[in-house]
Structure 1
Amino acid sequence: MITSIELTETTRANVIKLLSTLYDEPSTNDGILTRFLALINADLTDEEISVLVLKYGLDGSALKTLEEVDKELGIGREKIRQIEARTFRMLRHPVRGRSIFGIVDEPQAWSFTLSSDLTDTNLWVRTVNALKRMGITTVSGLMNVKLADLLKERNLGQKSFQEIVDFIKANKDLR
């Protein structure tokens, strides 16, 4: 099994072909190619990497057919096709595409007051819904709640609780 892919002069052309197969924006920019390979190496299993390397010649060799990849891996043509399709779906995901092409969402500036509704804050929807079930709908209500009361809420998980504590600490000047 192959565990990672390196960008070399011999693999460069095949990596560009794979990238242009996945995305409509073919690129020869080294930064994009490096991010693409880093993403593959971090997110894919050894089996998925092996299929891509063998099928698309990412080790510098020629592109291979399903039969040739099957001979090397011994997992069957249909399984190879399924792995390839699953890997392509995963790599085509918009979040991965934005990280590959260096498009980073700008952090949203949150502006709210004590009378603001909790939906106007940057709290997770799950957290806001749990707070609404407790009858807390405004920032003021959240800033004045006792943490012990939050711990009693059945639908408020550990992450939501920590998010609320962090929110209160970050906005203590609103009190």
Structure 2
Amino acid sequence: MNKDKYLLLKGKLPEELDHFSYIEKKLEELGLYPEIKTSVVKGLSVNDEIVSTYLGSLLHAYYDHAEKVFKLIAKNIDGCVPDGESWHKELLDQMTIAIPEKRPALLRKETQQLLEDLRGFRHVYRNVYGDYLDPIRIENLVKKLPMIARYLKEDLHNLIQTMDLLYANPMINPGVQ
């Protein structure tokens, strides 16, 4: 990977982090982030189908933005984005792997496990087409979201710090230009 591709990627990351913040703010406005402080949203129970669908859409969007970051990293740093039927899982797994002379692992195993729950839900959300969503599963994911957010942001910050060091000192990684 060249330095220009890395700098372009680094420039795109704040925009993606803004998307995470937007979703977190929406949940906060509802009294559901960083902790659940209410059992009623806009006059409806948090277990109501309408509320579950809305919360499901926010959780879906959150994972979509994480996946967009992973695709940017896979394309611009790794040089390959998985394809095929299980590419979503393979992409998440790829982010836990250190690639010699390119990048350290992006995600800790703990982050991967938390994101795996969100990825699985996102798959269900996309495929039920508005049919029944399990409000208990949604509530559990909303409860986990602050930890997911913290770990994901820490992991991204650590990747950027490490990559900045690689580009600041090419003697550490002579394959980086």
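Points to keep in mind about this one:
- For -0.35 (log10 I(q)/I(0) by the Debye sum over Cα atoms at q = 0.09 Å⁻¹, calculated) the corresponding structure among 1, 2: 2
- Winner on FRET efficiency 1/(1 + (r/R0)^6) of positions 24 and 128 (r between Cβ atoms, R0 = 25 Å, to 0.05) once structures 1, 2 are ranked, highest first: 2
- In this comparison of 1, 2, the computed figure 1.00 for FRET efficiency 1/(1 + (r/R0)^6) of positions 16 and 40 (r between Cβ atoms, R0 = 30 Å, to 0.05) is attributed to 1.
- Comparison of 1, 2 by relative contact order in percent (Cα under 8 Å, 6 or more apart) - largest value held by: 2
- If helix-only ellipticity at 222 nm (-39500 (n - 2.57) for each DSSP H run of 4 or more, over all residues; to 500) is computed and equals -22500, the structure in 1, 2: 2
- Origin of the derived value 22.5 (mean count of other Cβ atoms within 10 Å over residues 48-55; candidates 1, 2): 1
Bear in mind that the values in this text are calculations on the coordinates, not laboratory data. Model, not experiment: these values are computed from the prediction. Cβ atoms are built from the backbone, for glycine too; each structure is taken alone.
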